[in-house]
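Values in this text are rule-based calculations from the coordinates and carry no lab data. The model shown is predicted, which means the values in this text are computed figures rather than measured ones. Cβ atoms are built from the backbone, for glycine too; each structure is taken alone.
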Structure 1
Amino acid sequence: MLHASLLNPKSIVVVGGSNDVHKPGGAVLRNLIEGNFKGDLYVTNLKETEVQGIKSYQDPSQLPEVDLAIIAIAAKFIPDTVDLLANTKNTRGFIILSAGFSEENQEGKLLEQRIVESINRVNGSLIGPNCIGVLTPYYHGVFTQPIPRLDPRGCDFISGSGATAVFILGTGVMNGLTFSQVFSVGNSSQLGVEEILAHLDESFDPATSSKIKLLYIENISKPQMLLKHASSLIRKGCKIAAVKAGSSEAGSRAASSHTGALASPDVAVDALFRKAGIVRCYGREDLISVASIFTFPELKGKNMAIITHAGGPAVMLTDALSNSGMNVPHIEGPASKVLLEQLFAGSSVANPIDFLATGTPEQLGTIIDYTDQKFNDIDGMAVIFGTPGLTEVFDAYDVLDKKMKSTKKPVYPVLPSVLTAAEEIHEFVSKGNVYFPDEVVFGNALSRVFYTSKPAPENPDLPSVNAMKIREIIDHAADGYISPAAIQGLMDACGIPRAGEAVVTTAKDAAIAAAELGFPVVMKVVGPVHKSDVGGVTLNLKNEATVKQEFDRMIQIKDTTAILIQPMLTGIELFVGAKFEPKFGHLILCGMGGIFIEVFKDVASGLSPLSKSEALSMIRSLKSYKIMKGIRGQKGVNEELFAEVILRLSALLNAAPEITELDFNPLLGSETKVVAVDARICLKH
């Protein structure tokens, strides 16, 4: 929990407060004064006796006791100042605006560590350094603009970047979004995004707390904390949207398995957000658009009506919605005919509902009423209404405002004329509304909100496995890729079906094993990673002579240590893999197997442990899911059995966290079974 002195201080000192409001120390003091801070406000400035009408203490040791210090002086002077305040002035809240710490060099990092140690010794709370500060209903502790209108029903916003926070606030305010609290965590030396979110969770009051949380994150240092508290808040009725920046990877990534190549850290972020129920966003406009959607009643279905007097934007919104899984269904029937009669000639009610550039505000109101009350297949509506600037549109926006407050279905206003209707939009926003300036950004955001799942169960039920046997194999195995025999033991211990097989090192043993397994058989090299690339897989061998001949060829392939022989099985090739991602835990992936995983890279991911609903959702989210279901007379895969393999893998990882990479590729799936025919497992104790 954050210290009360940081959240609701009774007294604040601005260390480095200035008469120059173009400096952080002057600007933050001005914002505190103009924000009508109710407590005692102090200033320290070595050169001034009065700053912005407030007495300045030239010697900080002369200060009275003070709850919160907002510090804007050179980095090298801050550790001693923090020591003084913490140890002699009972200060427990600290906001350090100054830069020059770990973000700059090793010397700055040492200064930062000393500050954190001082504050930790007195159980205080630190925001920063290198941040813009904190905004709460009690004080405006930032040195930047804009200062948004603070509303308990507004958004709680936590940002890892001060500049980005300013830009997001500016966009949000312009679009009508309100804020409740803003935390810019800067270097996150003591409190980062995760700790602030944990506080919002632990202090959540359904009657008074904001139910919208926005995050801008550059580094997820504590993913399990983020998962725990984001999930908890969403279960309590909150909605969370987040931008995770820095998703690309510079340079190439060497990988020793299919999973290693596919499971990047950003895939882990996606999986974490999905498991928590967080809506992932990809920029400022996107985040604000999602946050604005959060302020509307929940959309109950995916059928949208588009109401417009401009054809082009309606077409683009239709594309955006349709391409992202929403529906813009054709509207027909008696009610639509009656509505059409009330519009000017040339209008269309087929959806999009186009009432032409000459359409009136009264017609707009009628269309909204019909869509809300008579078109039962429609779940929500987007109204696109702009102007070329020839006439004012106050009356149209007034109708829109009234209808938004009275309809049962959500009405989303898309108002693209931010210049030619600037006054009208300002008045519309002043009535407590939000709007969307771009129809495509809105459409993409709406679908992402609609399709974001609720948080996964905290402690999913996993299949029972032979944990004792798993531990015995793991504890006796060396680091690196383990032997086929050890892999077979692990698969048997966790109940994952596998093909019968034998590992041989002579042609004679190969012939014996093939006969025992039953012809036809498959032969694969043991050793090389990508077997098919080096000619290390031979299918459909039907007799002893061919087996011996192929053995003699394959054993010569570079890095080959033995030959694996299995019965020739048929089915749709599937893939399941896992990779340990530091801090996040094990990431599980699934998709089509064999060469398809390399060509299509159509994989779904989830963070272990997985619930059955998560496993099924992963399977059903694949683009290749229709192939798995069976097409053109080909029988499909039993997805329940495929999900069971995923869950048993999750149970294996739970029992053997030393597994760093794992491939079951391919598995062969049919209507009656899913069987692993090849596997690789890598350990690190």
Structure 2
Amino acid sequence: MTRQDIERAGNGDPPPLPPTGAAVIESHLVTLPLSPGVYRMLNRAGEVLYVGKARSLRKRVASYTQPGRLNPRLHRMVNETAAMEFVTTHTEVEALLLESNLIKRLKPRYNILLRDDKSFPSIVLTADHAFPQVVKHRGAQVRAGEYFGPFASAWAVNRTLTALQRAFLLRSCSDSVFAARTRPCLLHQIKRCSAPCVGLVSETDYAHLVAEARAFLAGDSQRVQRDLATRMEAASAELRFEDAARYRDRIRALTSVQSHQDINLASIGDADVVAIHLEGGVSCVQAFFFRAGCNYGNRAYFPDHTAGEPPATVLEAFIGQFYAERRPPPLILLSHSLPNQDLLAQALSLRAERRVEITEPKRGSKHNLVSHALDNAREALGRRLAESASQRRLLEGLARLLDLEGVPQRIEVYDNSHVAGTDAIGAMIVAGPAGLIKSAYRKFVIRRTGEIAPGDDYAMMREVLTRRFARAQKEDPERSLGEWPDLVLIDGGQGQLSVALDVFRELGIDDLTVAAIAKGPDRDAGRERLFLPGRPPVQPPPRDPVLYFLQRLRDEAHRFVIGGHRARRSANIVKSALDEIPGIGAARKKALLHHFGSARAVARAGCADLESVSGISRAMARKIYDWFHPDG
């Protein structure tokens, strides 16, 4: 601290803000090595602005000290940089892996970001039971068994599972259900399970079915179909027509799952096809997943990046982040060559612990696959841009209707749901220029239900708004994270609007636009009125697109909060009175219910009857009895 700073502090003046810009970056050059590593740029608040990797840290960081040679995005980033952090690595491959992990975790503002919070479903053939089951799986692969996938959607998994059940008659029930069965279930009746639970198939024959299913999922479907066809012909020749019909149905099931694939290429084996189309500063990345030569579906992504980024750079950032948490296949086919393609292949090979090839095919069947993915990316981006333009027009119309200063970039809609004050839930949905932002949706369990009169919607809304915006003031007081709304929309009328205004007044928030939307006099949809502070209600014209937009927002909030309320109510319904007894865990609860049939019967039982239950000691029986008979 300089003498001027000390004097300024002695006079009560605030200390100066730390410097930012190229000078801060240049101050690190003296101590930076020429070795590979990862660097992070931070702003005054300590937030990470950018994460980058370098073959030579000193040379790469030095490039930021000449703002005249930087594009506008990097120039802004340099101007905001107040500090830097560095990690050296042994190789550039290690730096690339670390960069991908940090970008995925920190989500820096100036990096190209892959917005993806979904895991891919797969099929697991379990290996921890004498009669393995075939089921859908999502998440960490911790259960013993063989995993096949990924599938692009749950629909693709369900369709494949149905075909597998029809073709191989494998069970899908849980181990506990399997152990408790005394007669075949409905799946056996509709010829989708061989009923090993009741001994209708031997362990040896069932193991043969499992082997066939494994071969089919691993790509050897032609051999499996040939074997089934041979057996069908043999059964027919021996006049075993019922057996022949069963083989025929199994062959049809296998054919159906194959015929639904968009593109099948047996020679491709396991591969991902990734293509990018960029237009108007926005890009779409289409990823197709092939396993054992079969198309397991595709998914479209829209990475966040600035308008000036070239497609290859966006695609490289996408690949690095996409496989940061997913095991890459042996082959990745791309629509564009990457700037660091060989380096990325080395990094993915290190992560997969086997060789991973990244290539841009120029001709042949693999090139046709990439062209197909590129066509899908182009069409998906066109739909996205058209939807964005339509959404923009609706937001502009809403801004005119409410006399807003600008087009709202974030709209938050609030609603609550309960039954006579019980299981009360509040909810917030979010919409913006790109449509509904479902990752920003929030549910609020009403905590003060004991203090709120049953049916007091006003008090519930007060609690929801208070919790939401008190937390926003604490976590983002500068409103720099983009999580403060431009418009708050309440489902209700003048009363709900008054509650919202009171909350904002108590919190000292006076710059948010608040409105309440209510149905017509007879709760007639199509005659909605908007209540605004200090103004008479506004009623959009019938058949106005903005009116339909507002209805969709309100209905989405209603759908979301009703779903939360029903889930909470269902969870409470399945709770037992036994859950409240100290010392009664899941095992004792299960034993009591199996012995007596219901919690009511347990409450009526005497101590001797309770002691006869497995796992219930005399002391525990007395505790249970005293719980239900506190007066002796």
Structure 3
Amino acid sequence: MFKKILIANRGEIACRVIKTARRMGIKTVAVFSEADRLARHVELADEAVCIGPPPSKESYLSIDKIIAACRETGAEAVHPGYGFLSENAEFCARLEAAGIVFIGPRAHAMKAMGDKIASKKLAIAAKVSTIPGYTDVIHDAEEAVRIAAGIGYPVMIKASAGGGGKGLRVAWNEHEAREGFQSCRNEARNSFGDDRVFIEKFIEEPRHIEIQVLGDAHGNLVYLWERECSLQRRHQKVVEEAPSPFLDEATRRAMGEQAVALARAVDYQSAGTVEFVVGRDRSFYFLEMNTRLQVEHPVTEFITGLDLVEQMILVAAGEKLAFAQQDVRLDGWAMECRINAEDPFRNFLPSIGRLVKYQPPAQVENHVRVDTGVAEGGEISMYYDPMIAKLIVHGATRDQAIMRMRDALNAFVIRGVSTNIAFQSALMQNPRFVSGNFNTSLIGEEYPHGFNAADLPHDDPALLIVAAAAIHRRYLERNATISGQMPGHEYVPGNDFVVLMNEVQHKVVATPVAGGFDVAYGGDRYALRSDWEFGQSLYQGSINGNGLCMQVERLGLKYRLSHWGTRADVQVLSAHAAELLALMPKKAPPDLSRFLLSPMPGMLTEVTVLPGQAVKAGEKLAVIEAMKMENVLKAEQDCVVDKILAKPGESLAVDQAIIAFK
């Protein structure tokens, strides 16, 4: 067994690998860019080596620097995690040439599966079900149109070297096929340096279901059931679960056996994933093979009881699998939500900054798990992907797993950056998702104009109102204990309040009792019990005997309450103060229409206009980059540029002015 391994990655996956290596008694080496000097994975590892500046190409993607770090520290093997160099066949081959073990598949398997055209040909040869299509190189748009017509519309045009949704178009007719071919080819050339594209039949109402496989160097191969990954936004996975609510036993077995057949065709050794697209009739077709550990691997670990990182290390060390196919268990249901630094209310734009508060839900063995690479006080950088953590839950049934996920999301406190927690909470309550009757188009169909607060109304607004009154009454109690009051003239808080929520006044009476408050509202009485103290982020307790967990944040004179994804800013007043507030004039917001504002924090990479220039609606004005995402800002109407207020290379805050117009 290895004595020391290097993790060629960062963030939560680096921390995840370190955790397993430590349990196995293996020392670890972290590598880090200058931006990650204080990162959690650096702190957790036994040793750490700086490998360059923040940009990935100068640090985490530098093969030379990682090999040099191995030699410097004496690391015998490298675990690549996912992303960066994890599926780079050259990296694998160069490690082998340097006498360093790659904890993953061999270079030939990675190379064979990394090319979508080559992998599809291999799948056909291995008798794996494939989508009808044309896998040879297509030379021009006219040839693309002829091929598409032969396959039958709709068709999908895809880049051979594509991934992450780039280099992909769906065409429903000849015009879209011609236009999509050229766009796809250009995007593929710019993103991957490879403009080859192929065409295949587009499966309607598709589900994205993948099979986890595991093989050793002794010819043993098993599949570890499936993962349902159909909940996607712009071809990026949002929620994953295992098993799939859609498959029956016969389909599950057939998909697993075909995945193993494909892995055997390339002598696959390590953990890998064979992805399938599944039609509404449960017909399934090979999509691609990911020759690495997947982001969503924890759901498989929950239902099988296996540690996939441990299995990868054991296989890389030459050991045989300790179990056969019939030994692989399928226990209960697991679900994973990706917690990202992005603002769902601003079209999911990236959010960067410092984690002023980071309080994940309590981890419960076999029930709730949090994989993370950050800690309170840490920084979310503009240089890397927006993932903060992965929240994984397990239950005996799918319904139980969903409820545990809802509770865990409720208790996940993050301040300082925006996150997608509210959006994840909305998905956990979406009727189509809860029923299991969904496909990859769910998010696009349910939220066609983006995600808004109105998409997540609370099913019991009274809960927010009575909680706000109880919280404010506790706050007043605290004020009454502040020293310096004159004896006999102490402040005694009242119990009658007006709760202002969504500009509507609600009369509430909150009476202190042992362990909490009895709250009267709307003709009903609520027994609210909690030991919450002012300043705590979570209001935990019970209401009418049912468990309650709500996030609380003080914002000036208001309280921000978050529950089941709903966020409400409420103000609690005395009856007299409420009367006076109703008489106050409303302050109009400032007119910012003369300015181009940055919609997200990031780096301004380009300004395409000059002072005095006349600009037409739709014309490009500036480009901002953050977290591997490029955002092109365009003019909303005809205008004339007055001043340029920010320069390329400058780091921008959200809503910072870039251009002033006349």
To which of 1, 2, 3 does the computed value 3.8 (distance in nm of label points 7 Å out along Cα→Cβ at positions 60 and 412) belong?
2
Given that distance in nm of label points 7 Å out along Cα→Cβ at positions 140 and 564, derived from a single structure, equals 2.8, which label among 1, 2, 3 identifies that structure?
2
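A value of -8000 was computed for helix-only ellipticity at 222 nm (-39500 (n - 2.57) for each DSSP H run of 4 or more, over all residues; to 500); which of 1, 2, 3 is the source structure?
On the way: 1: -11000; 2: -14000; 3: -8000.
Label of the source structure: 3.
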If P(r) over Cα pairs in 20 Å bins from 0, in percent comes out at 14, 34, 38, 13, 1, 0 when worked out from the coordinates, which of 1, 2, 3 was used?
2
Of the structures labelled 1, 2, 3, one was used to calculate Kirkwood radius over Cα pairs in Å, for residues 28-171 alone, giving 16.1. Name it.
1
